[in-house]
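Below, each structure is written out as structure tokens.
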Structure I
Amino acid sequence: MEFLYITKKVQVLIDNIRYLQADINYTTIYTCQEESIISTTTIKRLNDKIESGNFIRINRKIIVNKEFIKAYNYWSNKVILDNGETFIISRRKNRALRNVLELQ
């Protein structure tokens, strides 16, 4: 069990993170328990801290845990998570995501 330490008192089990969403110098971490945690750390730094291969950056603002991806459409550049949230994949990341999900 690996944890992502947000502060000295706040930690999140990495496997429970559904996705991370950037907002300038803040990042909101959304978990599978439907809670959100705001961090003052940038999304790039958090991505570097997460050593799990389950996380994929799909655009400039979003990193998703591939364990929570329910559907993926290469042609419409969209990914749908298990809770129904839909995100647009950047054109650059679309092919990489396709390769990672082994949907060739």
Structure II
Amino acid sequence: MPKRRRIRKRRDFVRIQRGYRGRRSPHFVVIVAPGPLPEGRLGITVSKRVGNAVQRNRVKRRVREFFRLHGEKLQPAHDLLIIARAGAEKLSFRDVESELARALAIAVE
């Protein structure tokens, strides 16, 4: 994923988390906020409560793949922050895909 499509700075993560309500699913919190750039960006947070480093990285890879496949559904000029919750490391890609699709559909409304 190109750098311009990623949320990388702490101040951007904090702005999104403080200013907007998230939609919860059993394993993820999805927050959509207007962004400063014309194209959508993705930020992923996976805390240490979600398994070891290998499992956390696997969750991040699955979320990035979801964004790659379904990113066009995100409104332009919006930032998407996905926070993985405990148990997300046990999900298959299909489970991640269906859960994020439902949460994103609700968050975009």
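Read-outs: derived from the displayed coordinates by stated rules, not from any lab. Because the structure is predicted, anything quoted here is derived from the model rather than measured. Cβ atoms are built from the backbone, for glycine too; each structure is taken alone.
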Match the computed value -13000 of helix-only ellipticity at 222 nm (-39500 (n - 2.57) for each DSSP H run of 4 or more, over all residues; to 500) to one of the structures I, II, and report its label. II
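Hey, mean count of other Cβ atoms within 10 Å over residues 16-23 derived from one of I, II reads 14.2; which structure?
Values: I: 19.2; II: 14.2.
Among I, II, the structure yielding 14.2 for mean count of other Cβ atoms within 10 Å over residues 16-23 is II.
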For relative contact order in percent (Cα under 8 Å, 6 or more apart), find whichever of I, II sits highest and give me its label. II
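Determine which structure produced the value 2.7 for distance in nm of label points 7 Å out along Cα→Cβ at positions 8 and 72, calculated from the coordinates; the candidates are I, II.
Details: I: 4.1; II: 2.7.
That value comes from structure II.
Which of I, II yields 2.6 for distance in nm of label points 7 Å out along Cα→Cβ at positions 40 and 56, as computed?
Working: I: 3.4; II: 2.6.
The value was obtained from structure II.
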A value of 23, 14, 12 was derived for semi-axes √(5λ) of the Cα gyration tensor in Å; which structure in I, II was it taken from? I
